Every structure is written in structure tokens, then in C-alpha cells.
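Asks: Structures incoming, each one as C-alpha cells.
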Structure I
Amino acid sequence: MRIDRRTILIGATCGAITACVPLDTSPAGRLEAKLRILEASLGGTLGVAIHNTGTGQSLEYRPDALFPHCSSFKLSLAALVLKMDQDGELDAGEQLRWVQTDLMPVSPFTTERLDSGASLRELAEAAQEASDNAAANLLLARIGGPERLTQFWRVIGDEVSRLDRNEPDLNHVPAGEVRDTTSPRAMAATVGKILFGDILSAENRATLRQWMADTKTGARRVRAGLPQGWASGDKTGTSVWPGMGSVYVDIGFAVPPLGPPLTFAAYYRSRDPQQGMDPASEDVLREVGGIIGQFAARSAA
């Protein structure tokens, strides 16, 4: 049997925190305890909300804590572009051009299309699938800035999520900062409204879910821990900004073969700053995927 660092850390903390876990032997209570143990394994801060769109049941851990969006806001940005096109506020086929100075790190699509430009729809897809930062900034400028995305959230009933800055500044969210933040509960509900509610047309909902399914950035996060055979899609975010604990984000949907869709929003803030992507921190979100599978099974029981 292979024993990795995560296994050792979780095992070492289980006994220490048992006395701190409320005596709740219900299925939801046991899963919440697993999330608490998972958080303790690396000493960071975990926030999770999982919502069953069919039964209305939820599993939450630190549901109202504020966490940075990082790049996960791009899912809502893409949804807003489709919504504005749907409502006749803009034409998603409109072509935009940009210059070299608009580019920044993690801008693969806009770098490739520097000479030819792209449509708003293509930029929305690139922001979602490739997490293209320049594409996101171009779209924010076209729709009216970060405040327009915040307004979209308010209109659909999300009173918590907010966007205040553009890339890359929106990733600098030290603990205690409220700008460019959301909560697990608010975002899991927003993802559900966007993907399975009546905000978007059926065609646009299907398009957005396909873009999320085609997104590769979450390959080592929540989707890696889901049971085999599930359909899923997500949008990740990461901040390794110097001087603040690194943040790992994954929001999305998961559909079991027999059962209603679930939406999720998972956030992990590491205890210490990191220089690059930390596999152990991503493992925390992968473990959340396994807990989603257990939650779905117990919801159906």
C-alpha cells in the first residue's frame, strides 16, 4: 500500500481533533467531520458548499467564510456574456482587437490571436476553458467593468459575491480583505442558478456546461476525486501572491449516472505562502470530490 504525505498528515491529525468534533453521528455530520479532518491535515482554511439540485439538500463547511474568487470569476463572466447576448444587450459575435500591452501571464488564446482578434463569444470561451487573463480583462472592459459582474450576481440573488478589480490585482486578497471575494454557500447557489436555472436559455446552459467540461485546469482538483462515470465541469482559480497564504479554488457541477446534478464551491487557503502550485493543497480539493460522491449517495438513500 502506498502511503503518501497527505495520508500521514490526515492520520496524524485524526486523533488530535476527535475531541473537538461535535458528536453528530448523522450522515451529514460524519461528512462535515471528514471536511474538518481534511482541513486540519495541512493546517490551512477550507470552505466547501455542495448542493443537490434535485433534493435541495446541502453539505457545508465554513459556508459563509469569505474567500478570493481568483480566476473562478471567469465562469460567471462567460455566463454574463451569453446572457447579455441572449437579451440583446450586446452581440457575442462582435469582434475585438487588442495590442501586445494587453497581454499578461496566462493568456494563451489572446497571444495566439493577437494579429487577428476574436469575437466576444470566443473570448468568453477562452476565459473559461483556458483561464485566459487578457480575455477576461477585455470582456470586463466591454461589459462595463467588474461592477457590472457584481450587478449580475445581485440580480440573480447572490448578495455576497463581488468583483472589484481586474486581472491580476484581483488575486491579491490577504485574509480579512473583502474585495474580490465570495463565500462557498453563495457561489454554489450561483453556479446552480447559472447552469440549471432559468437565467440562461437551455442552449446557453448547455454551451456553458460543455465549456466547463472541456476545461482542463481542474484535472487535479475536485473532478479528480469524483466517482468514475460522473459527468462534470468546473472553473478553477489559484493565487500564489507573495506575502499571503496561497489560495486554491474549484467551483462547478457534477452529475451522477442516476441522480440529479450537484453544484459545488470549494476553497482552500494554505497556511503559508508558496512559490508555485502545491500538489498537497490541490489534493485537499481532490478529496472534496470524493466527499461529493459520498454526499450524493447518502442523499439518494
Structure II
Amino acid sequence: MTDFSQLTIIIPVFNEAQSLPGLLPEILQFCKTRNFLLLAVNDASTDDSADILQAAASQWDGMTVITHKVNRGYGGALSSGLAQAQTPYAITIDADGQHRLDDVDALMSARKRTDADMVIGRRSENSRNFQQAYRSLGKKIIRGIAKVLVDLPVQDLNSGMKLYDTSLAQRYLPLCPDGMAFSDVMTLIFLQQKHLVIEEPIEVLDRKAGLSTINTMTAFDTVIQILNIVMVFNPLRIFLPVGLIAILAGLLWAVPFFIRGHGLSTVAMLSITTGLILIMLGLIAEQLSQIRRKNL
């Protein structure tokens, strides 16, 4: 059997009192037989989640519970868990019972086989959860935007099941948001920093109980956070095309005026000047970005 003694499972929990009683005994047994740690982050739940977690932790000293006094969000919970992890590797799974524990073995085996720095649990395209039309469309839009802005060799950018090199993840935590965009942003950072990121197929089960909190605003926030992280690591990807579009628009606007002998219009001059300024700002931002990347 593969040695899993260097792994911590991290579970962010917010109001999952309905699913935890059926989920925790299975996870505890899974952890005990493989000799690795379990870390649950109670993100200021308002139901009985805190009591259920504490009762489970009292049964085994390999389980730790972190409790937030105020709700910090999905990313905030993952940040707390990763910050406290002390094993070389950590894997995140959801508390709603959608992730199979057998896939934990699969991700760790893939890491050992490839020496990857991050292993993403890639959900199957024919999974019912993954095929919900509205959410599927949102994920495609997010991935499309990310692919335009960065080199994106992975398919399932925002999978909640990921295995991390703990030390690398802890280094990048200050750059990650507290919202649902955490998974996307952390993946993009690993890719931008040229760490080895691979995917391993997993299966996604139906939620055991409760409802998903992902909505349209979640997708909008994710797009904003992707733009933010691109500005941090590769600002020219934004400044250069916008600047070139402004210059091209100015030139196209100027052509009819030149043909009629009216010279260069004010609108064309403004557009061309704006484009040149944006490109210069992009070059300056790119230099600052290179310095920042070297200090990470």
C-alpha cells in the first residue's frame, strides 16, 4: 500500500450538519488506516456543525478542528487549513460528500508517479453534478477567460479536490482570495510560477444533503479575481491588447479625415495616445511583476 503518512486532508465546513454525521465516520476510518491527518475548518457555521466536528475530534487525536469566529468564505477556510498543515502534502475535499475517498489514493499515487507540485481532481464530463447546464456554462466561460489571459494546460480549473505541495501553497496564500475563486487563483499561481500541475480523473457523487452556495455572483467574483492575479503575474496580457485596440481604433477613425484632407481628428489623437500610454504602463507593470515573482 502506498505510504500516505505525509498527507493531511483539509475539509472546509459551513453549515453541513446534515451531511457530516454520515461523512465523518468514513473519513476518520480512512485516515486511521492510512496514518495521515484530518483537519476540518468550521467557518462560523450557524447550525450544529461545530458540535459534530468537536465530537469527532474527541475520538481521535489525528483530527484537528479550526473554528472561525466570523464567516470568512470558502477560500478563507482553505487558507486557514493550509496555513496550519504540517505535512509535506495536503489535499482539499468538500464536506458535502461529493468527493470519493478512493480518489484521495488516486491523487496521491499520481503525485508520487510524476513528482507533481499540484494534482487536480478532474471531474468527469458525464458527471451529473458537473453537467448542470447553468453551472457548466459558467465554468466554461471562466475557463475561456482564463485561457485567453494565461497559458492553461488544465481542464478542471475550479475543482474542489486538489492535492498541494504544502510549502508552496503556504507561500502563495497571501495572494489568494477568501471567496470561491480560491481554487482557481491558487491553480493559476502554480501555473504562472512554472510548478508542475497535472490532472487525475475523479468521480463526483451527489450531495448527501444541503444546497450549493455557488451562484452568478460567485462566477463574477471569480472572473474579477482571475483578472487580479493576471495583473500581478502577467500584466502585459491585459495592457498590450487593450492598448493595441485603442491605437487601431484611433487609426481607423483617422483614415476618413485624412482622405478628406481634414488632418488628424481629436478623437483619433486621444485614442492613439491612450493606447500608447496603456502599453507603456503595461511595460512598467511587467517589470514590477518580474521583481515580485522573484521575491515569492
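Every number here is computed from the coordinates shown, using simple stated rules; none is lab data. All values reported here derive from a predicted model rather than from experimental measurement. Cβ atoms are built from the backbone, for glycine too; each structure is taken alone.
Asks: Which of the displayed structures (I, II) returns the greatest value of Cα Rg over 2.2 N^0.38 Å on calculation?
Replies: Sorting by Cα Rg over 2.2 N^0.38 Å in descending order puts II first.
Asks: Now a separate question. Distance in nm of label points 7 Å out along Cα→Cβ at positions 78 and 174 was computed and gave 3.3; which structure, I, II, did it come from?
Replies: It was calculated from structure I.
Asks: Could you tell me which structure in I, II was used to calculate helix-only ellipticity at 222 nm (-39500 (n - 2.57) for each DSSP H run of 4 or more, over all residues; to 500) as -17500?
Replies: II
Asks: On relative contact order in percent (Cα under 8 Å, 6 or more apart), which of the structures labelled I, II is highest? Please report the intermediate quantities before stating the final value.
Replies: Values: I: 22; II: 18.
Structure I comes out on top.
Asks: Oh, and also: Which one of I, II has Cα extents along the principal axes in Å, for residues 158-245 alone, as calculated from the coordinates, equal to 40, 29, 22?
Replies: Of the structures listed, the value fits I.
Asks: Could you tell me which structure in I, II was used to calculate FRET efficiency 1/(1 + (r/R0)^6) of positions 30 and 166 (r between Cβ atoms, R0 = 35 Å, to 0.05) as 0.95? Please report the intermediate quantities before stating the final value.
Replies: Values: I: 0.25; II: 0.95.
Answer for the origin of the read-out: II.
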